[in-house]
Structure 1
Amino acid sequence: MSGIKETGGVAATPSQHSSEREFLFTERDFKRIRDKLYDYAGIALSDYKKDMAYNRLVRRLRELKLNSFREYFEYLDQEPDEFSMFINSMTTNLTAFFREKHHFDFLAQEIIPGIDREGGRRMRVWSAGCSMGEEPYSLAMTMRSGPVNTDSWDMKILATDIDSKVLDCGQAGIYSRERIEGLEPEVRNRWFLKGKGKHHGQVKARRELQQMISFRELNLMHNWPIKGPLDVIFCRNVMIYFDHPTQARLLDRMADLLKPNGYLFVGHSESPFRLTDRFKLVGKTIYRKVD
């Protein structure tokens, strides 16, 4: 692209496909993105995510009417509110109700009956990386609909994410009707209200579910204002963005929060093995604290 100067007096190498792009995107630009993400959120962005980084941030350049990534980084350093937008743009929010259903089946058929047999009537669950709320709402439905009658139980779910925008969505509990089309009719009818008027085509989670869940913004690299002990932690498809030393630290902190024999659920491509000896595998991507 003609008329674009290299920064700092040193020639900057354009990223692959830069000639086809609206803005010049150099290796230096990508490194700045990687460094900021890692320093703030512990996210280790792989080389192959270069195109993804460009595609997500170019929207911010357009919205801010900026002419280059150099201008964007200057703006980012000067405007603290933009950093939240930067993090929101760069974090992935792929989610669905009852994603990896076997996890929720295990919760309903093994964990809750086990607590019941021990005489417990209290559950504390953490959904770490909750995105737009489908996971914590799936947890709430499972905790209220299993083979054990939990109507009188004290059950709370903490739902956290680094992305403030998705937390707003989870807090509202409003989704397009298509998001729940895959659920059984009895589940849809019991737990969701159909929108009318301006909310036609949308559904809202019932108040009974919303009252169980507290949505909070949380950076896993910072302090965790969470009181244990917890019975269950869902941290699925989150640790894949961290390097192994960071994963090991997170696993140790999670083990500290769990009660003896508490459970950790992770994503299908994640494994605590070789990172910690504080968990043992008890099911498909389901781990139990051993100390």
Structure 2
Amino acid sequence: MASLKDMRVRIAATKATQKITKAMQMVAASKLRRAQVAAEAARPFAERMEKVLGSIASAVAGSDSAPKLLAGTGADRVHLLVVCTAERGLCGPFNSSIVRLAREKVNALVNDGKEVKILCVGRKGYEQLRRLYGKLIIETLELRGVRTIGLAQAEMIAKKIITLFDQGAFDVCTLFFSRFRSVIAQIPTAQQIIPPVFENVAENGTDAAYEYEPEEDEILAELLPRNLSVQVFRALLENAASEQGARMSAMDNATRNAGEMIRKQTLTYNRTRQAMITKELIEIISGAEAL
């Protein structure tokens, strides 16, 4: 059985840990509000961009003038998976849920005889994927030290993807991230960005005939790379909000668990101390009676 000193040290260590988890919870709560506002503000623009591009793309679908970013290579042999995760841990299942979705996609593609390449954005995703798919990872882009996610980081990632596509490194590109719903709910999401998949645009009168100036292919050549940056930017913002929400929830659970451990350890300490005092009193009384 542990001594009273060891129990006091253990209780003090648990209390120190509880202070740390409580502080991390408060920090995550303060960051969550800003991250949530940024993610929600980016959604309407990204969704409208997709609708506009979908409307224009429907006019050039199947034509020889369609840009390569829209039409793709015409093949489905090599897949690039862009897995966006966090640079830090201690955020519950946030990173592992994204990696799990990407792992399921990799296994499905490999079973179909496809070639898979992985581009990791974030250190935690790389650390988990390298155990099984180290040979498939072509590069890791870390955002460590970036205090606020901006369009510059998204454009850097988008340019890397476009460069690989122009070099013929892949045929299809899928983006993995976590969509923020609430503090306790983050949804792992896979979005195909090359060639882009647009929802049905023939809604609310958007199927009307339009005349474009300049031509559709010129507009698409300009907007498609920009749309890629916008979609990556939205994914990074969604990830930032999801990370803080998951960390806030995880640290709240850790704080509660630490409080429960302190209660149990204190109860055990008090019982052990009382037993030792009782034993000493019995020994003193027994010695006095013997005299």
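Only the coordinates and a few stated rules stand behind these numbers; no lab work does. Keep in mind that what you see is a predicted model, and the values were worked out from it rather than measured. Cβ atoms are built from the backbone, for glycine too; each structure is taken alone.
State the single structure among 1, 2 that was used to calculate mean count of other Cβ atoms within 10 Å over residues 181-188, giving 11.9.
1
Compute distance in nm of label points 7 Å out along Cα→Cβ at positions 69 and 101 for each of 1, 2 and report the one that scores greatest.
1
From which structure (1, 2) was relative contact order in percent (Cα under 8 Å, 6 or more apart) calculated, if the value obtained is 32?
2
Determine which structure produced the value 71, 54, 29 for Cα extents along the principal axes in Å, calculated from the coordinates; the candidates are 1, 2.
Considering all the candidates, the number was obtained from 1.
1, 2: which one has helix-only ellipticity at 222 nm (-39500 (n - 2.57) for each DSSP H run of 4 or more, over all residues; to 500), as calculated, at -22500?
Values: 1: -11000; 2: -22500.
So the calculation was done on 2.
Work out which structure the value 14.1 belongs to, where mean count of other Cβ atoms within 10 Å over residues 261-268 was derived from one of 1, 2.
2
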